[in-house]
1. Just checking, which of 1, 2 has the largest value of FRET efficiency 1/(1 + (r/R0)^6) of positions 9 and 105 (r between Cβ atoms, R0 = 35 Å, to 0.05)?
2. If Kirkwood radius over Cα pairs in Å, for residues 41-80 alone comes out at 11.1 when worked out from the coordinates, which of 1, 2 was used?
3. Tell me which of 1, 2 gives 25 when you compute relative contact order in percent (Cα under 8 Å, 6 or more apart).
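Read the figures in this text as sums done on the coordinates, not as results from a lab. Note that this is a predicted model, so its numbers are computed, not measured. Cβ atoms are built from the backbone, for glycine too; each structure is taken alone.
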Structure 1
Amino acid sequence: MLDLPPGVETIERLRPGAKALIVHEGKILLVKEKLVRNGKEMVIFDFPGGGIEPGESLQEAVVREVFEEIGLQIRPDRIVGAWDFVIDNSQDIRKGVQIICIAFECSIEGTIQTDFSGNPAEEDIFDVVWMTPEEILASNPQVCEYPGMLEAVRSVQRT
């Protein structure tokens, strides 16, 4: 059973998502995002990506989400991992949402210029950083909060 955040009593629904481990010159792109967890504002590092829309393929979702969040055109090359976790529901903190992430190793197509202005979800993504797989693994758990994230980075590291 997954750990539930403080105050969450049940899991109300599932939310599938696609994440991108964008690799360029031996480094992986991470986004920096401000968010509120358990009533506390914090800055997290994460892989770009997000929710899959009904009827959308995993590959279509990761391409769309990365473009919306940071303005990069990518190509998903292969699946490198999966993880899940529970967040509280903003409408009712007692009911959680289980987030299920499928991660792709991705390549950049086009220029490497980020743009944070087109995010329809209005996430507070404000910067990107490039880290080697070794730097990401050494930062655990700051970056890789869930075990499947570590495995995805290790999978990219082996290529």
Structure 2
Amino acid sequence: MSSEIPAGFRPLMLNMGFLEKNGPLYGRWQDGKLHLGFRVELRHCNPGNVAHGGMLATFADMQLPMAARFQSQIDPGFLPTVNLACDFLAPAPLGAWVEGEGELVRATRNLLFAQGTATADGVPCLRMNGIFKIARRESGDEPFTLDRLFGGQ
């Protein structure tokens, strides 16, 4: 099983709580879009040795708001999930590189709407849509930047 991470991807530096147990996730900014990825490990799998739907949903819940945040060019605070829909298109087997791409569909004063897809070793495995609440950043909070999250893209 390969543990290699594709060129240009850097580890997400938000390793706390739930993400610490389910990561690591990696990111790369390419062609105006944020790509997230992870290598499917045994701890991500269901009894069929493919990524558990809950892991893929967790991945979608990171991919979409992060992609929408950077494409919107606004500086919101935390983006709580209002709605998340996942369509599981194919399995993501143990050892596969799962890579997602998301895009901002619409930004309103209070909400970000996003959609995206993910592949497992190049095969489409997940279609995702989400709505995220814009929570204004508190004064004194550090802004979320690509450099802060991925250590200098």
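1. On the way: 1: 0.40; 2: 0.90.
Largest value of FRET efficiency 1/(1 + (r/R0)^6) of positions 9 and 105 (r between Cβ atoms, R0 = 35 Å, to 0.05): 2.
2. On the way: 1: 11.1; 2: 11.7.
Structure 1 accounts for this read-out.
3. On the way: 1: 31; 2: 25.
Checking each candidate, the match is 2.
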